[in-house]
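Please go over the structures that come below.
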Structure I
Amino acid sequence: MDQTVIFSIAGVAIGAIIGFVIAKLMERNNASKLIKNSKKSASSILRDAKSQGESIKKDKMLQAKEKFIELKSEHEKVILSRDKKMAEAEKRTRDKESQTSSELAKSKKLNTELDAKQKDYNHRIDILDKKQEDVDKAHKRQIEQLEVISSLSAEDAKSQLVESLKGEAKTEANVYIQAKMEEAKMTAQQDAKKIIINTIQRIGTEEAVDNCVSVFNIENDDVKGRIIGREGRNIRAIEAATGVEIIVDDTPEAIILSCFDSVRREIARLSLHKLVTDGRIHPARIEEVVKKTQKQIEQEIIEVGKRTVIDLGIHGLNPELIKMVGRMKYRSSYGQNLLQHSREVAKLCGIMAAELGLNPKLAKRAGLLHDIGKVPDAEADMETPHAILGMQWAEKFGEKPEVCNAIGAHHDEIEMTSLLSPIVQVCDAISGARPGARRQVLDSYIQRLKDLEDIAFGFQGVKKAYAIQAGRELRVIVESERVNDQNAADLSFSISQKIQTDMTYPGQVKVTVIRETRAVNIAK
């Protein structure tokens, strides 16, 4: 039993060994076949690579040949263009040589002619020298004969002749001077008029416009209700903040702003524009916008002054004077815009100074600044004439003495010490006297409104005062802490009595005193 198992096991082992040997032999046969196949594929790949290399080599050689032919053609073109340029240069050289040779021939011919003329000239000079000697000898003989005849020497005769000529020359000179003086007197006035007329003709003038109202255009009439506000609180807040009367009537898509002060009117117009654009219209927002607009107008005044001095070519002006020039835009004199008037006077002064041979830049400077005394200032003495006040400001800010004298003397308050002074005076008269330039009525009307406001400010507790409705109403805003309701009524009566006794005005003036109490708290 055990042997049988052993033999079976041995048979299995022998079978396994034989199977293993057979498998190894089969693997070796497969490996040899794979090696043969790989050798065949490698040889085929080598053949393909050689054929591809040959084809690439042929292509590259063809491309190189084409490139060589292309470069050769370009080189030939360059050589041809160079040959052409060389031929043209040779031709120009030959032309210049021929021209030079012809000019040399002409110059030789001219030299020959000049030599001949020089010889002739020298011969004539010799003849003239001989003739001059003969003339001198004859002149000397004649003088000797004259001295013998007149029994006077040549020096004595000369002195007598000179004395007689002096007397005749003096008489003729006096007659000539008298004639020229009479001619100058006759033509001086005519020439002066001609200079003035030429100056006026060379300056462009603008018509004066009386502006006491501005029109604020709106997109639709629904905005009017928002501007008026509930029970009119918005329109009252705008009028109290700006001092401008807001007229909302049936005029389609328009609101009228009425005020004699153009600065207030412009502040009100810009504030309304911002409020309508923003859409938030209530008393607190109105006061905020008005304050911002006032700052904006102050900045615009400075910009206007800078643009004006740049346009006129004036340099080195003090910043305070530039600010005063900018304020002129919002001031008027007899209905004539003060800035336009001053620009016009400056241009006229520059032209007239150039006509008379003076410094036109200095004349423009004096013409622009001649009315700065009309720009109101908090510290200024209103009793001082505007010409003297302007001269004082100009001296304060370092202007030249000629400019200061021209400012102070243009209304004959002081004596003129330079030629610029009469020029500024004449040009100021030209600008103000032309037809349509000034309106005496408007200026007196504006002065009356200012006097109305000044009367209100003379009472204690008055915070703001605005003359509105063409001077028919004086609206006074008082400080609620200092004036109570009873005092407000008394203040209204006192102001009306003051106006009645101190002023002359047509019709009647309504005095409205407004006292407003506000309670403001902040939640944090």
Structure II
Amino acid sequence: MNGFISDKKRRIRIVTAFALAAVWLLQLAGCAERDDVPADAWQGITINDGKPITLLVDINQLMPTTNTEPTEQQPVVFRSIQDITDEFCEMFPNVTVQWAYSKKSVGDWAQWMTTQIAANDAPDIVCMHGSEYSDRDWFVNLNEIMEEPNVFIESGERGSARWKDMFPEYMWTNYMTSDAAGNIVAVPVMCYPGTATAYFYNKDIFSELDLEIPRTWEEFKTVCARIKEAGYTAVAPWSLNAKANVDVWDVQFSLGPTYAANIREQWDYDGNGYMTQNELLRAVYEGVFYGQGKNRENILSMYNEVKYKYKNILDAGAANTDYEPLWNRGKVAMMEDGMWRLSAENVNAERKFEYGVFPTPLADSSTSEYCADFESGEGAYNPPISESFNICKQAVETKGEAHLLASKLFLMWLTKPENIDRMVDEKAGEYIGAVYGSIIPAEIQDYIGGTFPRSPSCRWTTGVTIETQTDMSRYFQIWIEGKYKSDDQFFKKYDERLRDGALKMIEVLGIDTSGWKNGYNENYNYN
């Protein structure tokens, strides 16, 4: 749990008891010695009365590559998941797994899922970023299932009594597993090694300009200014961050956590320092994140930092620029990307310089009085979930209950530590396993043991539902471009859609708000 110390300016310094990567490593490796003999509880299970059954499965970045050998066009090969799946199908020979290659790793997931459901071909297992689409009522409630034992785990191991116990406790308050009603809707499988996103940097440029790795948002801004003055591109944005939006990574990882931590007393309803999805939704409902509310200046301060990046750090025309060739030629100092870039970068034959990676810098009180301070420490802090998988309710309803059993068993098999180890090992440092007892790859042991910010266990709202987030992002882009006559003109639209999203989620999840205070003022006078 996090502890908080307030100073005279009511700023918050975050202190964490879960400070060192060594702690994470020990927790991951801390289960009892495992016997390599497979558990056999599954042998008494029959799926679909032995009749043929096909699972349509999307597991995002863990899908097997179609190429089995590296090629110039496809240098990355990932096949361990196919071997793991083949072994599952050997245990249950009437089950066939079909990969949902029609779902793209980046794209309009909601449209794809809607089309699949309309065609009565909903995926049985799907990656939809945990509870992100919970307002669509697409996911099976896994609360009772996670209380069951994992039938592929030996007696006495973590998870042999309760599947849920295979995973660190902090994962169950995260949007990647749980919705705002407290329901578990996704099973975590992989975590990022330290941070979800990072900056890949050109060591030659940093050495030439005598630059230090930035740890805070202000240091990051200063470094970017120095780089631009030297004639280089400071930052190449990740593709979906090329245009500003309310869900941009800066809000998710650099700014939102410390801005939210500074108003902890307004959202921490249970007083434990961790923001649950229910607490975030309630805080939206009660007006904590509205522009018409008392935190108006906090919101403007945070969004002005985003505006600064898009106006002063990124190149003009960044949204339409292919930065990969420029990066390879040494013209770009930093690439903003996810840790999933590691595999591709490690086999990038076009790059002629040595690269490094550093964690996303956080804002602190040097940025704004509305920011919490934070501490840094050696080692990763509560590594964020990268891959978690839902079971689709519509698949069960249209194809039958046997699909629920088969999907549950497949995910149990996938989370067996030995199977996760095989995938982690082949991914060469892109991931660490989400379960206790999984390995830490040699490629990232130095990185994951390095200096990391102790990011607060909270976040800023990014719109509640995908629809409202999309609309709010459009208003945000208009505001950044200076096309509103006033901030109030922006906030009026922003607040309305944020409220709509909250009400939609409350309705769909059937959340009782009788103890909540409505913080939206219908008669608020926007100037």
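With FRET efficiency 1/(1 + (r/R0)^6) of positions 100 and 476 (r between Cβ atoms, R0 = 25 Å, to 0.05) derived from the coordinates and found to be 0.00, which of I, II does the value describe?
The read-out was computed on structure I.
Here distance in nm of label points 7 Å out along Cα→Cβ at positions 140 and 284 has been calculated and equals 2.7, so which of I, II was it run on?
Label of the source structure: II.
Of the structures labelled I, II, one was used to calculate helix-only ellipticity at 222 nm (-39500 (n - 2.57) for each DSSP H run of 4 or more, over all residues; to 500), giving -9000. Name it.
Traced to structure II.
State the single structure among I, II that was used to calculate distance in nm of label points 7 Å out along Cα→Cβ at positions 52 and 412, giving 11.5.
Answer by label: I.
I have 0.00 for FRET efficiency 1/(1 + (r/R0)^6) of positions 132 and 324 (r between Cβ atoms, R0 = 30 Å, to 0.05), calculated from one of the structures I, II. Which structure is it?
I
Compare distance in nm of label points 7 Å out along Cα→Cβ at positions 92 and 164 across structures I, II and report the one with the greatest value.
For this comparison of distance in nm of label points 7 Å out along Cα→Cβ at positions 92 and 164, the top structure is I.
For the read-out P(r) over Cα pairs in 20 Å bins from 0, in percent, a value of 21, 56, 22, 1 was computed from one structure; give its label from I, II.
Derived from II, not from the others.
Hey, relative contact order in percent (Cα under 8 Å, 6 or more apart) derived from one of I, II reads 27; which structure?
Corresponding structure: II.
Read the figures in this text as sums done on the coordinates, not as results from a lab. If you're wondering where the values come from, they're calculated on a predicted model, not measured in any experiment. Cβ atoms are built from the backbone, for glycine too; each structure is taken alone.
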